[in-house]
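S.K.: Some structures to go through are shown next.
Read-outs: derived from the displayed coordinates by stated rules, not from any lab. This one's a predicted model, so the numbers in the text were calculated from it and none came from an experiment.
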Structure 1
């Protein structure tokens, strides 16, 4: 099974450029108002759908969970080398888990969290808004 995410975007070319860098792969289909990615290393069917207007982050956030600490470090280094601004959080408690993570933002204001879960925890920090 694949997870499908259909994301509304204003500038298809800019979004294709962004997600090609994030996923490390070109889209498998491109039309004048649509692009589809099927990243080989993710069970994800990800589409971009052009709309005349979107207003920032229409969802809480998107995320990619990695399996090892080394993976979070290498993904962060890779995206910073591509000149993405990353906002890093280490040893943070979020969604009842101790995590290391970093964030990037796409051209339409949607946030992407790359995270590695170190361990589950019993209590969530109330001030954290990461799980919303």
Structure 2
């Protein structure tokens, strides 16, 4: 191979110094504190650092994308249990779910989607 390989450019974001923005969930009347990290124009895949405030739950809903939540601080509550720092929860595309923060504190996490994010609320009554 005669061509010289060049090191790739990196995107580096210090989330400790980055300004938080509001990630709107209009159906719930909230804006979640978020720091966008990756928004891939080719696939729609996204990565964000997000905070659920203590006791807040995103009620029963579904997404047309799979997504993962990697808990950094606090405790994530889901319809299947409660998970602390260092856990990674993967939610398959199209599944019905609910998740939020435990009542005893905020939950900070990395939110990763495999394609463009959207949310649809369902009535489980």
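S.K.: I have 14.0, 40 for Rg and Dmax of the Cα atoms in Å, for residues 21-84 alone, calculated from one of the structures 1, 2. Which structure is it?
M.R.: It was calculated from structure 1.
S.K.: A further question follows. Given a value of -6000 for helix-only ellipticity at 222 nm (-39500 (n - 2.57) for each DSSP H run of 4 or more, over all residues; to 500), calculated from one of 1, 2, which structure does it belong to?
M.R.: 1
S.K.: Let me ask another. Could you tell me which structure in 1, 2 was used to calculate relative contact order in percent (Cα under 8 Å, 6 or more apart) as 28?
M.R.: Corresponding structure: 2.
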